[in-house]
Structure P
Amino acid sequence: MSERILVIKLAALGDIVQAFGPFAAIRAHHPGAHITLLTTPPYAELARLSPWFDAVWTDGRPAASDLRGLWRLGRRLRAARFDRVYDLQTSSRSSRYRLLVGRGAEWSGIARGASHPHANPLRDLMHTIERQREQLEMAGIRDFPAPDLTWLDGDIADLGLPPRFALLVPGASPLRPGKRWPVANYAALAAGLDCPVAVVGGASEGPLAAAILAAAPGGTDLTGRTSLARLGAVARRAAFAVGNDTGPTHLIAAAGCPTLALFGAESDPALCAPRGRAVAVLQRDSLARLTVAEARAALAGLVAR
């Protein structure tokens, strides 16, 4: 019977993207294993398209008040008889799942009693990618192949994009307004570019796209029109991208698009900046203080690399 491996990564999109390398390393270390990802519904399609998992479970985060859901998840985890668990979420919630899986399984993470703990007291001061790599090294993984992202593609002919365009990501979590560069600045930046723009985001971010395209006619509103996989396909064809610290920006950078990421005070790029073939970061205590001229200069340096 093949080895049974569980990988836990519940959210959010940026964290899922930054786990692509660990996912690939786990698959390379366990080539013949049956590997299950425990996640949440927004990331199921992306995970199922990837080459790293044999099964994707989306019931990984029942509410604390959902006692029936917790019972179902516990029963499912215990019945699977996993041999080893890689907890890449490393939260208090995911650590508690060690009790649901059963103590017979080896455990990589920070849960009490883990067989392969990430025993670095400074782990929270490391960039997510380096932290997860060290965690896996402490669990015996030594080979870290570059993740193959050729699957992050698809037919986007129906989107009507021009041969050359720039991607803009003006949105972010509505609960984190400090992570958004003012839309007027995105509009001014777009108006001065030498190519049309495509604005991406969720359907609720349509008004941001409208404001930008009013200043830069001839662009494309893609808000609400791209799945995560199709966003990867769009990113592969874009000349460059500018975006806030939000999940789509991480995905665009990982797909290989030259990306300028804008950070305010609410997150630290030293811990979570996007990674990719060509990434530049600008940070200000308040994104309202980041000028369009500064963004243009950083973008020129990025594209010239």
Structure Q
Amino acid sequence: MKKSTRLRELFDRPEIFILPGGGCALHAKLIEAAGFEAVYMSGSMTSAYILGMPDAGMIDASEMIRNAANMASIVDIPLLSDADTGFGNAINVRRTVQGFVSAGVAGIHIEDQVSPKRCGFVKGKQVIPIDEAVGKIQAAVEAKNELDKDFVIVARTDAKGAVGGSLDEAISRAKAYVNVGADVIYVEGPETREDLKAIRDALECPVFSAMYFLDPQPDIQELQNLGQSAAIYPRLAARAGYIATWNFLRDFANRGIVAEVELLHQYKTHPLGGLKLFDTLGFAEIRRLEERYLPEDTSLRYEQSRGLYEPE
């Protein structure tokens, strides 16, 4: 089954599914290894991991598509990718869609912010006129239909939290995007459970939203009860990592090698502890391919060399 077809099935089924997000191929690999059904490429985390820069329109289409290709190619589960504003007007959007389809991505979301955009939960957002936004979604839909009709176009509206915006404006825009063929609607910035109910009641297509503004955040079952087709957590794979990295680096700066020794001991039996990450990354498959294709005696090469890890 094509990955785009699988992603469409996930959005169309009655049960909610989880979209854990990250910003690099390793995040995608770990998300799949942890048993999730799909993976999400966050624009914010891509900008952070690839450029070390904020999600403020600094990253370009080629950088995003290249990262999405790396993430999509390393896993068997479908990847939904952030495509920011589509990187230009409706004409540019066509080429953006073509790039993501060719990269092996299963679907993208395009937002209606002005360019340069900014992260959805950062103040200062503005949206483009609705006529222009509708044209961009229409162009995206027509471009994907020429290449892969199952490729999922998610129309994201940031009108709820933009300058002069409102929930009514977001819903009006969502309806207009559905009318030109958007498969799924992503409303950014709902603040209450009532907002989520209003969005669900107004639209017949699959919908989802990030829950950063809700306190407390709904659990997965409540999200399903509120009509969400997917539970999206854009930084799920990334946040735990960069927080842990920061904490460990500060510890090492203060205590030196003792911190490293303690960390290695603590994770000795962890599935990724020691050099077990090499297993997850597929070193054993590399050895199998070496034995299949390379002329020299691969087994002898392993026997006559030294290292801490031997692919089995």
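Just so it is clear, none of the values below were taken in a lab; they were calculated from the coordinates. This is a predicted model, so every value here is computed, not measured. Cβ atoms are built from the backbone, for glycine too; each structure is taken alone.
Structure data summary
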read-out: Structure from which 138 was derived, volume of the Cα convex hull per residue in Å³, options P, Q; value: P
read-out: Computed 1.2 for distance in nm of label points 7 Å out along Cα→Cβ at positions 125 and 157 - originating structure among P, Q; value: Q
read-out: Structure responsible for 22.0, with mean count of other Cβ atoms within 10 Å over residues 85-92 calculated and labels P, Q on offer; value: P
read-out: Answer label among P, Q for the case where Rg/Rh (Cα atoms, Kirkwood Rh), for residues 141-260 alone, calculated from the coordinates, equals 1.16; value: Q
read-out: Structure from which 21.0 was derived, mean count of other Cβ atoms within 10 Å over residues 21-28, options P, Q; value: P
read-out: Computed 24.9 for mean count of other Cβ atoms within 10 Å over residues 37-44 - originating structure among P, Q; value: Q
read-out: Value -14000, calculated as helix-only ellipticity at 222 nm (-39500 (n - 2.57) for each DSSP H run of 4 or more, over all residues; to 500), assigned to which of P, Q; value: Q
read-out: If log10 I(q)/I(0) by the Debye sum over Cα atoms at q = 0.14, 0.26, 0.28 Å⁻¹, for residues 189-252 alone is computed and equals -0.37, -1.30, -1.44, the structure in P, Q; value: P
read-out: Origin of the value 0.60, where FRET efficiency 1/(1 + (r/R0)^6) of positions 13 and 93 (r between Cβ atoms, R0 = 30 Å, to 0.05) was derived from one of P, Q; value: Q
